[in-house]
Structure I
């Protein structure tokens, strides 16, 4: 039996991969976080066990506890799905869970998912690269560990060029913007913050780097910084859904 580290994608259940859906449907236990769409869980067997280990602001589940839980379940001869929003290895701490399983001698599998770093901007009509506008993109965490720092040289990042995609950066957006501007990035650089990207409740806030701290942005949001953030190539299917919703 195996522990499967499964990426659930950016939010829309239809973006779940075929392999991920098959594993969810056959799992004995599903250990899930809060960013995995609840409708995905309806694919599970009626007798499957669900364990919620979502990390919520102010009430986090320690990663060490999740690692220990996966090792314990994996040692019981069960088919275990660790369902994670986005991709397990893109700021999903999937590497830490894989390391814990390897150390314990527990077999595991990895199923990639569509990361919100790309999926959320795309759903809002923002390509992270665009010919003659942005030929590269950098994905970076804005999360500051308790009592610590992100240890990111934002001033240097301002000179890299291309698009900057910030995950888990809502709380630190003001400081991030200030440091990018200090590093030479123009104050009027377009910014878009996409909340719940690909879901029906998706909402996009558009602003500039100098005004990022002042606008209301809620987590979880994917923050896109760069010229491409001004684009609104929103898919026809989504525009139609929004109109019908009104």
Structure II
């Protein structure tokens, strides 16, 4: 049995392995968030390939799996391949309007049992409960991406109509589709975009903004790492070269 003194000594030993915290300060809030976002987009229009390469590298470092498609029409083929390798058959997907296109027929043709999300909130509590149960039974969750942060390999996903957060949280395999319009270089730039969303009240105005940095991980005091305890054990990102946004 570990004594209290031994327990605290182990914590101190682990903390001594970490360097001192870096200097940090609060970033100033932009006076005109929309104009600041437009400036970021203009800059990224010239260097998005470098930004994408950095995202790919950092996304891999945090345990994500990166894929690339020339057009949205190629996504079902990639998703079906991911499902086949994992012997997965049931898939839940954002509503086509939120996803950028209706991939359901192509996914069904490849042998997947596809459940698209309804376009809005279900009125009856029983319906909502039944939908959550169906999502929990699915092996794959297919979503879009609102922001892809190159600095940390992070996917930012907003909840809202047609895009419940359970789609990316409950299935063991999360597949996220995005294009260059979602790319930002840093957390600082992502913060500016968040300010613009807040200032504009832009839809979808969901209750949750999720920052997803790799698969779900949990470690106990023995530092034994386990994936998939509190979320997907695999996260796949599919970059679509042809922009899907309007």
Structure III
């Protein structure tokens, strides 16, 4: 059975999609079969692999609304062993449309059950909110990775996210766990980055990844070329950091 990981933080601009893309790519580079599911209506994970959203007819929305089966909307990426279920513009209305659906919180879990046998890992890029799409992503997952930006307001709202995860754990899915928090956009030259790292330990005393993702111009440029960091700057510091994160994720998911 694959390990399903939700990459989640309701605060935007923290490196969530960058982490989803490059964690998925790192795992595929290590020989794993990976499916990336773009649950964010903004579709940045989709465009980050070079897909033009206006050219994609069907994606995760059409699967959730029972118009398509998940295997019908899977696309290959430039990484061998890495596929993606894209986001389309229609996904923006899903939070409202799912409200009246029976078992609305379990829709993603149900559709992913059709694809589980084909992959080692399924990575879900969640939207920057705590709505129904994120709730579906959490319930469908075995564990959670939380990217946290090394900036002043990085920890703002983190308590609300942890409360939501706790409620899911208590009332809906008792076996979901936080695999770890990963610090992104880290600049070792600044005292602020060090301070954020120390504060992060108060929230996740035993769940911080050793891998730290550095602030990198090359990492920021890669999505505009439709590439992961491994195909854009394979020997750079960001690629090395995500490769290390991939190894940690494999190690932790085996022990979970």
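Computing distance in nm of label points 7 Å out along Cα→Cβ at positions 32 and 120 gives 0.7 for which of I, II, III? The read-out comes from structure III. From I, II, III, which structure was Rg/Rh (Cα atoms, Kirkwood Rh), for residues 48-151 alone = 1.04 calculated on? That value comes from structure I.
Each value in this text was obtained by applying a stated rule to the coordinates, not by laboratory testing. This structure is a prediction, so every number in the text was calculated from the model and none was measured. Cβ atoms are built from the backbone, for glycine too; each structure is taken alone.
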